[in-house]
Structure I
Amino acid sequence: MRLFALLIALLIAAPALALDKVRFATNWRAQAEHGGFYQAIADGTYARYGLDVTLLQGGPQLNARLLLAAGRVDFAMGANTIQMFESVQQNVPVVTVASMFQVDPVIFMSHPGVGLDRFEDLPKATAFIASDMRASVWQWLKQAYGFKDQNAKPYNFNSAPFLADKKSIQEGILTSEPYAIERAGGFTPNVFLLHDYGYDGYSTTIESRADTIAKTPDLVQRFVDASIVGWYNYLYGDNAQANAMIKRDNPEMTDGQIAYSLGKIKERGIVDSGDALTYGVGVITDARMKSFFDKMAKAGVVPANIDYTRGYTLRFIGKKVGMELRPK
C-alpha cells in the first residue's frame, strides 16, 4: 500500500511532458498577414498540440528559406509559389507542406478617373515594379496581357513616384499598399487583384526540410494542424491578444493597419475560400499547382522541364482540420 501511495505521489509531482521546441521564420515583420500563427501562440493552440513555438520575424536582412535550408529554423514562411519552383530548380531540400493563403494578394493600383479604371487599360501605363516582380509576375503579364518592358520603372518601396504620376500604376499587396496610398495621397486607388485575372499561385506557405518530414512527420503534422486552427481562430474568434503580440514584435504596426489588413483578408477570402471551403484552410491541390506552373513556364519564368512536384507535398493538408470553427 505504501509503495502504491509512493508511486501516486511521484506521478503527481512529475513535471508535465516537455513541449517540442519549434522555430518558425516568417517572411517579413509582424503583421496581420501572420495573424494565425500569432493566434496559435496567444490562445495556447500550439501548446495543446505539444509545441513551444518561437516566431522569428523576417525583414530585409533575413532570408527565411536560407535559415531553413541551413537548419537554423524548423519551418519557414514562403512568400509565393514561384519561390518554391526556384528551390526545386536549385535543388534546395525545402518542401512546401501547406498554404495559408489560397489567394496570392499581389495587386496593381491605379489613379481613378484618368483612363486606368479597367484592367485592360493598365498595359499602356507607366508601371512601378520591384526587381523580384519584374523577374516573375511581370513576365507573365507581358505574355498573357501585353504589358511592355519600356513602361516598367523601378519601385523601391517608395510610393512618391506613383502619387506624382497619375498615369502610372504601382505594384503592391492587397492588405497593405492601398491603405498607405489612402493615407498619403488622400484618395482611394483602383485595386486590381491579379488572382482575379489568372495569377493563381499560392502564398504565405509553410515550408519544411525534406529530412524533417522524413524523420519527424508527426512534428510537421502537429505544426500544420495547429497553424490551421490558429488561422480559423484569428479570422473568426477573439484575436485581440494575437494583435497585441503583433504590435509588440513590430512597434510600427498600428491598429488601423491591422484592421484594414484583416478586413481585406476576410473580404477577398485570402485564407478561407476556394478549395479551403471544402478541404480546410492550408490546402494545396495538384490541379492548382499544375495550372500555375504551366503559366509560369509558358511565360519563361521557370524552365518547363523541372519536376516542380518535388517542391510540395499534400501529405499534411486537406484533412478538414478546424473547419468546425468556421461560422455557420
Structure II
Amino acid sequence: MQAGGGAPLPDAARFNLVDHVAPLKWRPYLRLARIDRPVGWWLLLLPCWWSVALASIHIKSGFPSLTLLALFLIGAIAMRGAGSTYNDIIDRDLDAGVERTRHRPLPSGAVTPKQAALFLVFQALIGLGVLLQFNGFAIVLGLFSLLPVFVYPFMKRITSWPQAVLGLAFAYGGLEGWAAVTGSLAPAAWLCYGAAILWTIGYDTIYAVQDLEDDSIVGIRSTARLFAGNTARAVGLLYGGTVLLLIPALMLAGSGPVGFAGLIGFAFHLGWQVRRIDTGDVQGALRLFRSNRDAGLILFAGLAIDAALRPF
C-alpha cells in the first residue's frame, strides 16, 4: 500500500486520528492538510493567541475572548492545511527526491495535482469564512498574510533563508490577534510579530536538520545548511532575540508579574532546546521542533492568566 494512501508518514505524530481512525479514502487529503502532524497548526495558532492575550491585557478586558480563541483555532487548522497543500503542489518534484517527503500524497501518486488544488480551495474557503467574522481592519490585514504564503515555496530554491519567509507567514498572528481585539495595531503587536518571526526561523531551522543530507543532494537551501556546525549557536541567537522583543511587547501592553512569569518559562524552554541541538540526531531534531508547542503554550498561559487578573 502506498504511504500516501494508508501507511503512516515518517514524521507523523505517533498516535493520530488520520492513521488510526480516518477512512482510507480520506487519508491522503488529511495528510495534505497535515492533520497527522498537528504541531504545525499549533505553531501557526500560538502567535495569534499571544497577541489576543496581549491586547486583552492592554485594554483590561479580562480573560481573552473564547470566541476569538476558537475562531483562530479553526482558522489556523484550515490555513495551515491550505498552505501545506499549496506548498506540496509546488514542491512535488523536490519532495520526490527527499527521503522524509517522497511518500507524501502528491509525489507518491495518492492524490493528483488537480485533486490537491480543489482541496486547497476548500480549505481556503474555510479560512476565509473565519476571517470574515473579524472586524474590517482585521479582515484587510489578514488578506495581506497571503503574500508570504504565496512566495514561500519558491524561496528554498533561491535563498538560504526560506525560514525567514516562513516566519513572515507563520508569525502573522502576532499582528492579526491584536487587530481582531482592538481594530488597530500598536507597537506591542509589531514587537510580538517580530518575536514570533525569530522564533519561527529558530524552530524551523531545527526542523530542517532532518533533511540536511537529502537537501544538499536535490539543491534545497535552508538555514540548517547555512549554519551547519554553528546551528545551536545560531538558533540560540534567534531565540534570544525572540525573548528580547517580547520583553518590551509585554511592558507596552501593561503585563504584570504573571505574564512575565510565562515569558520566563518560555525562555527557559527555548534555552533547554538550544542545549540539546545535535545536527547528527534526526529524531532528536523532530522532538525538539515539536516541543515548541509546549513552549508557546507556557507563554500563552502566563499572558491569559495575566489578562484575567488585569481588571482587578
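Brief remarks on what is shown
- Given 0.97 for Cα Rg over 2.2 N^0.38 Å, calculated: source structure among I, II: II
- Parent structure of the calculated result 26, 22, 10, given that semi-axes √(5λ) of the Cα gyration tensor in Å, for residues 107-210 alone is the read-out and I, II the choices: II
- Comparison of I, II - label where relative contact order in percent (Cα under 8 Å, 6 or more apart) is highest: I
- Distance in nm of label points 7 Å out along Cα→Cβ at positions 51 and 187 - highest-scoring structure of I, II: I
- helix-only ellipticity at 222 nm (-39500 (n - 2.57) for each DSSP H run of 4 or more, over all residues; to 500) from the coordinates reads -11500; which among I, II: I
A short reminder: the numbers here are calculations on the coordinates, not readings from a lab. Just so it is clear, the model here is predicted, and its values are computed rather than measured. Cβ atoms are built from the backbone, for glycine too; each structure is taken alone.
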